[in-house]
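Derivation of every value follows stated rules applied to the coordinates shown; laboratory data play no part. All figures in this text were calculated on a predicted structure; none of them were measured in a lab. Cβ atoms are built from the backbone, for glycine too; each structure is taken alone.
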Structure P
Amino acid sequence: MEQQPYAIEMRGITKTFGSVVANRDVSLTLRRGEILALLGENGSGKTTLMNMLSGIYAPDRGEILVDGQPAAIHSPEDAKRLGIGMVHQHFKLVDVFSAADNIWMGKEKAGFVLGKNRYEEIAQTARRFGFELDPKKRVRNMAVSEKQTLEIVKVLYYGAKVIVLDEPTAVLTVQEIQKLFGVLRRMKEEGHSIIIITHKLNEVLEISDRVAILRKGEYITTVDTASTNEQQLTEYMVGRKVDLNIDRPVVEKTKPLLEIRDLTIRSDEGAVAIDHVNFYIRGGEMLGVAGIAGCGQKELCEAIAGLRPIQSGQMIHKGENIVGLSPKAILDKGISMSFIPEDRLGMGLAPSLSITDNMILKSYQDTKGPMVNRKKGKIRAEWVIEELGVVTPSADTPVRRLSGGNVQKVLLGREILAAPNVLITAYPVRGLDINSSYAIYNILNLQKEKGVGILFVGEDLDVMMALCDKIMVLCHGKVMGVVHAHKTTKEELGLMMTGALDLTNRYEDKPAGFARDTNIPPQQTPEKEEE
């Protein structure tokens, strides 16, 4: 029986950017009707390889075959004509347009007149694959999961039979991930071939048929998912054995460094984002914050860091309310806070500046005289590079040229050097490979051991349960409960995240006197701490 050609075959692909070799002699195959996971550390060349398949880059050497025939892919339009579509990690959508118009504007010969039937056409495409999509909804009003759905429906509407998904689950909840996987399995049954780039090994093992691994731009191997495991995949990725256990050091409890009392915060659109929330951050303890995307995590972090106005409520430090004080005034009160936002390059760092100059951004106001002390910034930058293992040509390299994991290490290193006693971090390992992720976990644990109180906003419940001491769950801006990480389950957390389970009466581990003179119901204040 004659063997069917591969849906995609990439042979000897090499791509360089100046002196940097992104891919070196990479060969890869994708079968018809299969889900292939593409694994590799940050900077291993995964996205670059897929960008060549989707027409964004052209390879310097090598060839690409589609259904057994050599193909010239010089642009995304060429890829679209060949039935190849890519859903990028950073969505390519126009915020002010509706879902339908975002799809329609890419249609060949769409013309200036919008087709009256475009809404129904696109709704039918979504329904066919089990997606829920409102064709008339504007992108700016969509949740992250809706935007991702729109991107997938867009490539399906254009007739893609080969679909590349770059980190599709990075911003999805457990429930949304399972829904997406159900759709991918349905697409596979209909004959679509899917490549999924992800760092989450448990998802790789759950959804893929085969796994291809890249390391430092080179192809390592392809294995059948059914015959591998997380440990083996990690060793292929990193090139050595990696301990996959997440430590949770036990640190002697101290008094709360910061109490959040009856806090209410509004979003940029004016809606209530955080609704009468009460909790505290204790020294030497890591408090996880779980919740469906958009449940107020972003607004909460920004408000505590002093970057967002607070409508009502208090933040108590040593018996004094610090709401309304400037960051400098808060520092003068004896509390040093560091904030690591989820938007690393947009909000955390200045991408066009060097590592050295980004170090200076945190302390340049302390400089006496007209000249900024770059020498001190250089020393700090070199410390971060050495201690945190940042892979970079030098301290003068612009941070935009670093991989995601190295960018995060620079940001985390700068904030740690400020010697905080409260550290607020939002999705610190989002989009990072397993090696970089474990490096970040170790850094956070070291800060915890030094007595720093850590607020950890995350999305991976397995990681949160292994790393954090307690977990606070938000649903529509309200606290559904605070539980000990080692006493809860993913299922319990998932129910709380959707509002199906309310454990506020089991608010665990309150210090004596917590919530005094606040609006917390009396039944939530136990007589003694629960261990």
Structure Q
Amino acid sequence: MEKSKILKNKYYLYATEFFAGMSVMAVELGASRLLAPYFSSSQIVWTIIIGTIMIAMALGNIWGGKSADKNPNPDKLYMRLIIAAVWIAAIPVAGKYIILGIGALLVFTVNNNLLIWAAFLACMVIFVFPLFLLGTVTPSLVKYTVNSLDSSGSTVGTLGAFNTIGSIIGTFVPTFVTIPAVGTSVTFLIFSGILLALGLIYFLSTRRKLRKCSVGAAVFVLCIILGNSSSFAFWESGLVYEGESIYNYLQVKENEDRVILSTNAFLGVQSVMEKSGRLTGMYYDYALAAPVMAGVSEKENADILILGMGTGTFAGQCRKYFGNVAVEGVEIDEKITDLAVKYFRLPDSVKVTTYDGRAYLGAVDKKYDVIMVDAYQDITIPFQMSSVEFFTMVRDHLTEDGVMVVNMNMYSDKDGNINQYLSDTIAAVFDAVYTVDVSGSTNREVFAVRDGRVMEDFSLRVRALENAELRDLLDMVNARMEKYEQGSYLLTDDKAPVELLGMEVIDEIIRDEIGYYRNVFKEEGVRGLLDTL
């Protein structure tokens, strides 16, 4: 088949390679943001995304090469680009429903690794086909650009360079520009539009298959109309805010009594503010035992540091109940801090530094009376803030009678669970460790002290509290607090499988939550389940 005029211009072919590489990386990053509100943004989810996409690209390379040898018709390549573009544009329209459908199906059929299987199947259904098509681009373009064996190395190298440069740009633009500015849905639409434009330019220049092109363009426009919503929790009504930052999916909802921040559409509440100013009934309240243990009310100048500031619930409580303390926080996600100011009444007196918690400790020499560690990214724990090395840094930044309090949000009785690993790791660093489980939740608070004698006056300090509500709560905390005996489970910078351990506990929580509905489904089928719901 004779080359069309546009294909005689190698720069157009190089542009095709460039934008195909760019789109692959943009879709990969978009995949992580599409899945994160439902399955987290952990290394496990990233592994699933990268693995499935690499499989799709490899199969596309193989099939594309064989197809180009068998029938080197460029019409087929550019039609594949249009099909891939339309599929990617449809992801914002249908992707969330596919994820929910897969999750609902697996809830009743899978007992272990539910989130892992759901994320894997979602990736396979949503992303493998369009990336398989994009994987055919390079071998097809090699067929059209190589004119002789004498220049084949140079031509293939140039194609590879354009693909790589496009991939680099496709890595940075979504992360730092489009996703923070316009969201994940529009990001998919932008890059699908680029692919669509490549295909349309080709067919308009050759004046072939214009009817099919018009259908593809019409579907793309329909996807723009239907798929530009940034709502991930579309079943929720009355959300005050829903959006994305570089690090998180963010959701703020409000009822008569509370304002709530979540960074996952399904699991967990990250921050709560009681509008009345009363205690929340959550782990923040239990953590107020730490300033009492450290005797901050008896000190002229006391300092509290919060690693993982969130919306400032604990900071506000410390300012309310221990007015003489200086509270500062570290929060890696600046957008969460903005929400804290706007919706959660973060006190002006609380200084917040936008930084990684561990890196912050490495950059300051100051010592604190209390350090609270509550640094979670959605439902996962950053591994670098769970190791012996990290907790050693925390200890070194405490005063002699200082207290560290750590929130653990995934309680389990299973031997070798994530809480046991974290508790053993902390106990390997600190002189004494105490734990208390938070009523009505899966949270556990861990209190670690440099000097075990700090606990000797805790009961007296609790009874001396002026606020009756806080005094009664901490009396209960004191009565239920248990000294922790160190075991052999340790997490280090070199080996900290916190995400796998966390997923095991999440499986347990999900099984407990849906056990009743599973039994109804087994005994009465779909109709019985619908009647129960």
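On distance in nm of label points 7 Å out along Cα→Cβ at positions 12 and 452, which of the structures labelled P, Q is highest? Before the final figure, lay out the partial values.
Details: P: 5.0; Q: 8.0.
Largest one: structure Q.
Name the one structure among P, Q that mean count of other Cβ atoms within 10 Å over residues 132-139 of 24.8 was derived from.
Source structure: Q.
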-8500 is what came out when helix-only ellipticity at 222 nm (-39500 (n - 2.57) for each DSSP H run of 4 or more, over all residues; to 500) was calculated for one structure; which of P, Q is it?
-> P
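If Rg and Dmax of the Cα atoms in Å comes out at 27.4, 92 when worked out from the coordinates, which of P, Q was used?
Values: P: 24.6, 81; Q: 27.4, 92.
Value 27.4, 92 for Rg and Dmax of the Cα atoms in Å corresponds to Q out of P, Q.
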Name the one structure among P, Q that distance in nm of label points 7 Å out along Cα→Cβ at positions 244 and 300 of 2.9 was derived from.
-> P
